[in-house]
Structure I
Amino acid sequence: MGGSGFWPDFFTDSMGAQGLISLNESLYKNWTKVLFGYCDGALMQGGNDSPIQYKDTKLYFRGGKIMRSHFTYLINKYQLDKASKILLTGGSAGGLASIAWGNYLQ
């Protein structure tokens, strides 16, 4: 799959926004919700500028920079910094990354 270019900017309940991220969930329906799908296997924590060579493959660990750029994008495009209540969540490694990055976002 290799990318998220096919993802919409906003999910609706009919597209699978259920449970905590549902638009109709009473406790969180007025919160700003950020959903990170699967991310890199290092939970978006990497910060090495140079690749690491493993056998015939170069591995890049830049997840931390990517995650900070996600937040910058969300602030610039959607004014995330103006939100008073944010639900940060995700799927698979993206869910674990949302826990790891919650304090940074705060």
Structure II
Amino acid sequence: MSLLTETFGETPLLKVIDFFLTFREFDYSKTQVAEEVGISRITIEKIWEKLVKDKIVIKTRNIGRAQLYKLNVKNLRVKSLIEMDMKMSAAAAKENLIEVRA
């Protein structure tokens, strides 16, 4: 479980966003994302339209019939999510360091 899902819950939408935040350099098909985060293809179809509409993920290319997408790091919301994720990781690391020293 990541800090994002640990803090805000393990909803399918958050699991997908967390996946893309973690692996933002690569592109994936919807099927790959669904398998990686452990949700059904039906569930990902329900949330995918919002991710594309809000430009959280963008289409990068086609491989055969599969469309691949990646995190849209130019989107201001995504930039904020990346920043928040980094701050949460830094805070958790600091907390762990304090616990180890104690």
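Suppose helix-only ellipticity at 222 nm (-39500 (n - 2.57) for each DSSP H run of 4 or more, over all residues; to 500) works out to -20000; of I, II, which structure was it derived from? Attributed to the structure labelled II. Given a computed value of 22, 20, 18 for Cα extents along the principal axes in Å, for residues 24-63 alone, which structure among I, II does it belong to? Traced to structure II. With relative contact order in percent (Cα under 8 Å, 6 or more apart) computed over the structures I, II, the top value is the one for I, the highest of the group.
Here, each number is a calculation from the coordinates, and none is a lab measurement. These numbers come from a predicted model, not from an experiment.
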